[in-house]
Structure 1
Amino acid sequence: MDSNQKQTTNTPFVGSGILNRITSSLPYLTEANKRIAEFIVANPDEVTEMSVTSLAENCGVGEATVIRFCQSLNLKGFQDLKLSLAKDLVTPLSNIDHTISPSDDIATIASKISYWYGQIGKDTLEVVDLESVDKATDLILKARRILFYGVGFSGLSALEAQHRFTCLGLNCDFVRDPHFANMTASTLGPQDLAVFFSQTGSTKDVNDCLDIVKEVGAQSMAITSYFKSPIAKKADVVLLTSVIESPLAGGGAFRSRIAQLFITNLLYTVTATKLQEKGVEASVKVAQAVLEKLY
């Protein structure tokens, strides 16, 4: 390492907004861009006071590489990056350690889980593009048929979405088996929509199914945490969720599912609002259909 370069030893800071976006891009970055990203995540306070030359020297890259990295995040340049970082850093709660430890009592665990629910929703709202949400709900309303698909814990989110949108009177399918998912995808057409849930965006089964959807000309939507993932590059509409991992939270599945359900509820509510009376009528019919199942 060059003498001018600084070793990044700080604990990584993962908040909302730009830091979340940088973290989500890490698995897909070049070696040079990864050094920039890791330095920023580890030293956000210092980066806000650095020049582009100083950051480039600390990361062992050229100034042009830093500028291109900023632009890849949909920022105008380095000053825009510094302003975005400053915005993240004004929320002190994000620096508090809310990771569950084996020594935590029940009250502490309950308090941390309660915090997660609110923070994950807030973080997801920071990264999701609301214009894409509007476009996504238009696709949902126009679709003749909607296929929801995900594997593992993301499959549970896809199942929840299928339940919710069926209550609005929409023609929805959920497929659990990857082979049957591909078969179902092959029956879709240009008037149909496939919605994919994948936290990493790199799950092979999900990407294989999306490839078939693209081949048959159907519309596609991806709900993922990684905006540079394979699924995000292929889908017609991408809705980002926040990235907050914890080794004691089911490998991150708990938190990623909360973020996915936040997006599902956002899409459902906006769609219901656009449907107006038709959505209310459909919900009443669905409720009446299960009344006899209740005591």
Structure 2
Amino acid sequence: MDKKLIFMDVDGTLCDMSGQVPKSAKEAIKLARNNGHLVFICTGRSKPEITEDIESIGFDGMICAGGGYIEINSEILMHKKMPKEYVLKLIEYFESHNIAYYIESNDGLFGSKNCKDTILRQVTKGLVRNSKEYEEAKEEIKWFNEVIDEYKDKEINYSNVNKISFISNGYPYEKVYERFSNELEIYHNTVPQFGQDSGEVGIKGINKCTAIEFVINHLARNKENTLAYGDGENDLEMFRAVNYGVAMENAKPALIKIADEVTYDASNDGIYFSFKKNNLI
């Protein structure tokens, strides 16, 4: 059997909606690698957001920052950074419209003053304060807040930014898109819990597709032996870069439409079942 390259989105794919990686997914990845297949993270998260729980699973490499950072066997092969002028433009725009945001850099994750409060309001929307559901929602973002807090006193190097994400606060996503889409890549609602007007802003021409193509060429492999797993809008490019795309059942309709297969969501062992179905394990 030809050995495969498997590219795995994180949020909503590898991780369930609470941000946890199911044991079945960890086992599937371990077994697939033992069978000689190569498994890569392919995520919008920047390197500091790859928690120990994820990294300890064991991967052959990672594509982070929506394609702007590529690492194989701990060797950095690519790191594209957003021009400082665009970073400052975005910050000025977001702050002038009271839009919460966080700067994603390999130096750390840096939240705006209203970032944590805005995220808390979004993930607990419609829940009774101090109820079990409310506390569970707070627990789901605990890891993210810990990353933000870890870097809160560190000076930001605006020349070393991968991308910037923003959170719903009532300001229409479409206006952000209209303002910056000619200069930058804008993705809608990549973290569903952050609201319908949330999104992320990256470097024009850099995405999961370009990164996967780089990895395939670097490893001198054929596209026919590639698979990808995803759920979001920014996974559309990922599916176009591989031979076989698997959408989670919680995926965006546009992704399901172009998928070769739809599997169960992460919490229902979707990764394990699909790996088994495709004879990876």
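The numbers here are math on the coordinates, done by the rules we state, and not lab data. Nothing here was measured: the structure is a model prediction, and the numbers come from that model. Cβ atoms are built from the backbone, for glycine too; each structure is taken alone.
List of remarks:
- Per distance in nm of label points 7 Å out along Cα→Cβ at positions 189 and 269, the highest-valued of structures 1, 2: 1
- Computed 1, 5, 11, 14, 15, 14, 13, 11, 8, 5, 2, 1, 0, 0, 0, 0 for P(r) over Cα pairs in 5 Å bins from 0, in percent - originating structure among 1, 2: 1
- Test item: helix-only ellipticity at 222 nm (-39500 (n - 2.57) for each DSSP H run of 4 or more, over all residues; to 500) calculated as -17500, pick one of 1, 2: 1
- For distance in nm of label points 7 Å out along Cα→Cβ at positions 77 and 109, the highest value in the series 1, 2 is held by structure 1.
- Computed 1.2 for distance in nm of label points 7 Å out along Cα→Cβ at positions 29 and 53 - originating structure among 1, 2: 2
- Here relative contact order in percent (Cα under 8 Å, 6 or more apart) was derived from just one of the structures 1, 2, and that gives 23; the source is 2.
- The greatest value of Kirkwood radius over Cα pairs in Å, for residues 21-100 alone among structures 1, 2 is that of 2.
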